[in-house]
Structure I
């Protein structure tokens, strides 16, 4: 329960100071000047003061005669543990630790933070921080932070892992462009995390949109669960930093080289229904649209402009964003043609011409907004000699109040349009300086509608032979190995219901010839070694061997090359494998275990070029049947799955089945860290799919 952080009856500032240069002064001043003292009681805690900012001071929270709901600690880190313990003795349920010097300060700081959390758990204290900016609730009103002032109230709740970024956000909000209901600087997230705040804010009546800046989500699976529930009720917009690969690690699978932090977060946000912002600019652009305007019901947008060029730019931007231009009813077009000058355009975009005053804009706005084919309006304005900027802004604001369609504006310019932008902001109408930003905002509104409307989908579960897989893993580990090549991996896939070609191990050329005759020519020969996972790199694969002589020659050549180039590799011989029937499409199914989100399942085109093309998509397990279905449409080459140039569509159901079975496998066995099926050959619809080559890597 996080209510004491946002609606406390009383607050103690431990480390309150009379020195304006100290953080303890800033926090106390914000509580006083932010209006909290009209609602609740503030207790400055300072053993060397009798009174601070007109409030009686106390030497300890134990000296305060009344209960305290929230403690804000602004003291040097060596004193924080004892102070928190005293808070526990007082029965204070919540604490904000602004003090730094903990995990962010290295190993010693990490130990201090662990000690701090031990005390918090001992006394059942919920804790925000340490090393944070503080907490703000503008509706309480409560400003328990050292920010430079209090932001205006509004429909956004913002959580930030970065305190410094938080100060910039608050300053931007105070400029009047963004209203905040709540602000939380999470700091080190020793206790309260993004997940706690999502759960707390999902039913908050003052919050329409939840915004978050995160540098890491340690409990990735739990975050997905929480966010999935929240996004059905209100949008969550997130920006994630630190997703590029600052370093690399040795990986043996294609999937391991393709997957990374960025891919994991992209998949997690997609599955959770979180709208991903690529920049702070985009985060605020999206927040304004979702926070202040009604939901976009469909994607048909009308443009009203007083300039042809910007109107064309807006058209291009909307189309690139996946929006469509609304087609007006005949009645709308006739009314516009009758009222507008002859040189104006009554089609979409509606060009009211450069000499348009406010009344011409207003007529066009009213008629277009009434059209049933219009779902949203984008009003473009450039400051020209006849333009009545302020009145046009007021007319747009009044219209936006009266209709259940989102209205976004693009007043282009700077000095001359400033008054108009302020008027629009007062009405809650977002303005964007360029059409491209407005188009991205519409795209996010469309995306959120799809998130809210996403149908419920089930999780698949299959009857499998877990014991067979476990026995093989145990055997491999008993031999001191962690890698499982094709010769052994197929047994695991078969235990999980995947189809594989007939394949047997031959220890010498004679056995290879005999097995090939039993399987039936032509056959495939593969080098079999637990130390050679990428067989093609050493010429360890030969396909289409048509007779005994070719099989014998291939066996001898392969083993010779392997012994020469990899003399330390353990050679078991060669795998003789049934040739897969022609006519299929090679795809890849794989998995790499992400440290924060767990198993990250991959799908894309297969073959030797997968790492070069990188045409893949990801899902975090567990994922639903619909997630698996959507994966097939997310790769750039998805048209190949539907058949091109006379080729039949592939068996998508078989690919989906494979993805779901692999998802179950890697969930059942957390020790699998990497897995590749490359290629999985998908045959025409109704003919299934065959796993041709596979490899696994186990954890140490």
Structure II
């Protein structure tokens, strides 16, 4: 997509838009814009950095020009916030934001929101979407996400028929299958547009300190040579009685030599992906001696840091802290365990071009448009929630796609460091093959979704919702026996959920919602736990701090495995015990109805920190009360605020409990936790 200094133009012969906003459109962009103009839904699959967002921006401008509204959804709040800022800086766009954390101008023509907020709006107030022309699904392949993917399917299936969808995706193997499913469930025609071309081509290399940089064609040769040397060394160690010399620190030293080479060859800035938060910080600090900035760049960095301290209203002492001192050497780290404000500081410094080495986890690759000259994989293995395994091709390509800056680099370099075992075992041919794994359905209706659909469709048609799922569509390709087995499994699962809801008195007369059912409809996530607390009076007459403890406990999940964190009984021990017993009772009922994926049990490990924070403590104070990273604490508190607000809206306005819920939310939602404040400062 090359810049063009003319007005938006159309090719007279084809009536196609070929230039827009000063850019000459690429072939896939021309095709996608034509599909938008024709009145179709659009599904675009293209590599990271190819310019998919331009298609969405064209559709948004089209809707605004015709006096219609548009919704732009993103899978993560950081991406939603970035898009909000992008549109906010355009004086021609009236933009709002809804992420759960923050609500700004909800009636705006262009509304940025998380997919969960859209799904909730579809179920709760579909008439409120009557004037929506387009919904943009950025990163639609996220419906493959095990935890949250069902939300994308639910939104596509149940959105009002008048809405058209602009779906943007990284390269996926079964894009035609996804497109065929969308054609079946949505009334408008759909155009599938794919591109394999990257504006900046990628060069893939591997690195071993002994061998240096090499490509995949030499992998067999390097394995044979280095494997032979390793065997020879082990025999020598065995004869001498010494153990193996390989230590964990060896890979750090080897990566240091790789970074030396990249620096000498002027292949920075580089994003170094490491799938351990601790390793990101460790690697950044081990490289702080490099001083990668010229004198002029150092002065620019100091000026930028002073500007950021003022912009975000930070204490001047931050300038001497680790993040800014590392950045003064051109180095940074970025991961989900950091405070959101600190992550944003790093992002601002990186986009300035002054950070030359950024050590980061994979979250940096999702949607946020921050490319580098080079991408380095510190490891090709990551923890998938169950075990350590090698990357999927799709994940590798998403991260690798951050290499190569359009208009600056002729090519992007991607280097994977291979440890001794990885050299022999890593499935490098599969990872680099370019064939991304197919998107798989993760469809499973939450209790609140089932209640909404039951009220809207009735019990007989409830199973039709399952029939429209991508899960059922994918099973059609299988034999009749497999299809029938899957259909029976889904029907049995739905019937089990309905039986439990009847047993809990959320449904009566087969399909009518009780007061319990109506409240649970309005709560997404933890709806059974909270509804039971409300109707059993477990939250009545509790002080706001106790409510904050309960709601944080429902959400919090200790990352580190091991012994449960001990919390003194004086910290609302009786209340916590009562809530835990109540949830345990729900779990026993779920087990009786053979429901998989049971409800989450409360985790009270953050209780001391929640109490201290509610009473005015600083985030620095909290580090003495919990081992949880500051970013995890902040994210959990923000989610608790969101849940408190949901419950406040769900209950009768005359309940005295409402005031206590408001006070609990206000006590939590301050300083670093206040997402709206951070957004407005930035």
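Every read-out reported here was derived from the displayed coordinates using simple, explicitly stated rules and does not represent laboratory data. Worth saying up front: this structure is predicted, and the values here are computed from it rather than measured. Cβ atoms are built from the backbone, for glycine too; each structure is taken alone.
Remarks
- Read-out Rg and Dmax of the Cα atoms in Å, for residues 133-188 alone, computed value 10.9, 29, structure in I, II: II
- For helix-only ellipticity at 222 nm (-39500 (n - 2.57) for each DSSP H run of 4 or more, over all residues; to 500) computed as -14500, the structure of I, II it came from: II
- Ranking I, II by Rg/Rh (Cα atoms, Kirkwood Rh), the structure that comes out highest: I
- When distance in nm of label points 7 Å out along Cα→Cβ at positions 117 and 397 is calculated for each of structures I, II, structure I gives the greatest result.
- Ranking I, II by relative contact order in percent (Cα under 8 Å, 6 or more apart), the structure that comes out highest: II
- The maximum of mean count of other Cβ atoms within 10 Å over residues 93-100 over structures I, II, that is, the highest value, falls on I.
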